[in-house]
Structure 1
Amino acid sequence: MVLKSERFLIIDELRKNHPLKWLLNIGEVSKSGYYKWRRNQSKKSLRLEKDLLLQEHIVAIHKLHPYFGYKRMTRALSREGIIVNHKRVRRLMRELGIRSVIRKKRPFYGHRGSVVFPNVLNREFYAENPYQKLVTDITYVRVGDTFAYLSVVLDLYNNEIVAWELSNRNDLPLVINTLNQLNGKLLDKNALLHSDQGFQYTTKSYENHLKELQIQGSHSRKGNCYDNACIESFFSHLKTEKLYLVRPKTIEQAYQAIQEYIHFYNHSRFQEKLNGLSPIEYREKAAA
């Protein structure tokens, strides 16, 4: 026996090509019952959309304040004018896999300290040579009803995107795979790679990869997004000029959209900072 909800779903899909009255008779359901089901579906869809918008705010706040638990997250949302029950915030944080980075104290023998570099870049965003000053970060990308994560490396010499990786998981392999794309690049002898203090960027593995590439590490001050403002600006352009317009439903669609935008950004998107040239045009003109 097919459940009534499943029959309503089939009817809803077929009504574009067949008379509704005929479908209701075959499905042995009432017209009032069908429209009640549609109203409930509309409410569920609206609730899901609100949850996704709320999750975007939660991810953004978590990036700036990774030590916030659900209670402080609820308070931070209220300061942005978003009044929501703390139980809902806790549920959404669990769905996103977000939790406070603060941990309970452990015995000395089980403790492994994070690797934190000094803020060598110190907001000096001008670079004289290609691959001299690089910045990196991760941003969330909305994909249908969930999120993917984009890792990017940007060259401050001409704002060119020189490496990027998209993944369903915000983890260390995402960052390492992005770093591996720098292999074979003509890095400056004093190459610097700056990031925030996200957990991936403070691991021993990340430090070892920088050593292998002969790149000096640099970290923003904790909770200070302005120390890495250039790459945040790129993420903003990517979302407003591409992702918010195409609204990818699958990771494949998101990858294609990002690939298209980065090619456009590097080759064709002129920038005032670069005298009206695109990043690659600027680099090629300087090399000529």
Structure 2
Amino acid sequence: MRIGVDLGGTKIEGVLISDAGEVSEKIRKDTPSDNYDSTLDTLCNLVEELQTFHKTLLTVGIGTPGTLSMPGEIIKNSNSVCLNGQTLKKDLERRLGYEIRLENDANCFALSEAHYGAGKEASSVFGVIIGTGTGGGIVIHKKLLIGTNNIAGEWGHNAVPITVRGLFDADRSCYCGRLNCIETVLSGRGLKQTFQERYGGEGEAVAIGHLADGGDQTAIECIRLYCQQLARCLATVVNVIDPDMIILGGGLSNISELYRSVPEQMQDFVFTDTLITKLSPPSFGDASGARGAACLWPPRGII
């Protein structure tokens, strides 16, 4: 058994999971709003509660927005800004009294789907988060690719390709300080902005998807445009790492039109005659993060 925890912007979910991927216990708590000390308290309390379900102290993996900046192990690039500049891993270890493993939440999503989900038969998986933010993780032969700078898979902070630049109306500022990052177009916030600017519509990103499914013509046109943008951005990833499978996660991964339209549109921008890479929805939805965090440790699971 292993413990996995997903630290999200609105909730913290912890699971007790077997080596076969079966969840025996699950705990959810609200994430304290923009308060680092309270977030730390809630994380520790949740982990300690999960430890009580097993006689032996279990390994703990935690998925979080952002990444660790080395060598000081300081959180950077988190859209949960109260985490930035904090030594979250060290602080948790000091409180709990043992080593934990901590990784970017998109990496944990990719690990979960590669080990137990839609990509379990694939040799290489690119896991994509399209929701509040736009992140990604790369898993090769069930092992996470982290990279020298701890940023492997962070496609959302590449500039949008020139073929996408013509598909929105004005420069967009990203929280990272740059202009026209992929995240400014493909995140939920980006889709909402496109709906407002180009179509005069109102509504959150998930609601736009529901409107399109219900036949609203303006929303349908907006989702079609989003599919074009997503296809061209994903094509650049395929040209670099050529994965067996791309698995979408996050709130926007529930838009069914993505799986019908994006693979065909990617074909025109990938450097191959026939695109074999598959595009798939996730097996576990928002439960993937905690499962993947547990996979940061090998199956032995005992400290």
Structure 3
Amino acid sequence: MKTLNLPTTSLIITTYNKPDYLRLAIRTALRQTVPPHEVIVADDGSTEESFEVTRALRRETDVPIVHVWQKDKGFRLNRSRNNAIAVATGEYIALLDGDCFIGPRYIEDHARTARPGFYVAGTRTHLLAERRDYVLKTGDTRIGVFTSGTTKRLHSIRSRFLSRLTSETGTLDEEITPTERRGVAGANLAFWRADALKVNGFDERFEGYGGNDVEFANRLTRAGIRRYKVEHLAVAYHFAHGGRVYDFEEVKQKFADAMLAEGYRVPDDCGVTRALRDGADRVER
């Protein structure tokens, strides 16, 4: 790995009471061509069963697995992400949602794509219920463009040639809004830890579903960190789900209040600064 001259990459996986999803996500993280520097579970208040998953998997690998937990007080995704960023020791961070798993070159691709002054927004293929159940039952994570029970199948193709043709760089003055995500999603997002600290991480005032990742990306952009939208590299897969829909008017209002008040950096009591000072409610290594 040292000969590749790649940044040390911490993989942060968010989770909440989905131990089977978490087990699969970590197992795919441990099968990488370039192993992550560490796997950090950002737990938003799961029961003990999720700790049992990370304890068991620690016995199977030399890759450090850190479980960072906070009390269950509702949907506090951003706070759990900040808890994980605070303990991360890698130079670079790859962020993965807990209802996702990754292809074998995910870490390598993100590390190779990393450039100073950029964050990277990746893509994902969606697995429908039947395919999800099969993957969870068998552990077979082989997904291709012709695999049944999937949508956005082209995203499953890993190709450096196609990536050069389809990936794109955003401009410094690009405005990302909640209604025009431009492919930014916390399910597959990578950035330098130093850049996350520069903007004070995720805004913990964003509680509940919607707008969290886009608002973070907007602050990175305003801080002069450009977006690189990568296609056909860092392949990820997502268990499709329904029932949660953006209330765009509510999200836009939260977005505007946060952005207009503080510019590109959130207040110290609701960002990574808080997590660095106070720590999480529980950390297990």
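Just so you know, all these numbers are worked out from the coordinates, no wet-lab data involved. Model, not experiment: these values are computed from the prediction. Cβ atoms are built from the backbone, for glycine too; each structure is taken alone.
Some points to look at:
- Read-out semi-axes √(5λ) of the Cα gyration tensor in Å, computed value 44, 26, 16, structure in 1, 2, 3: 1
- Structure responsible for 0.20, with FRET efficiency 1/(1 + (r/R0)^6) of positions 92 and 124 (r between Cβ atoms, R0 = 30 Å, to 0.05) calculated and labels 1, 2, 3 on offer: 1
- Test item: distance in nm of label points 7 Å out along Cα→Cβ at positions 44 and 220 calculated as 1.9, pick one of 1, 2, 3: 3
- Label whose coordinates, when FRET efficiency 1/(1 + (r/R0)^6) of positions 156 and 276 (r between Cβ atoms, R0 = 25 Å, to 0.05) is calculated, return 0.55 (choices 1, 2, 3): 2
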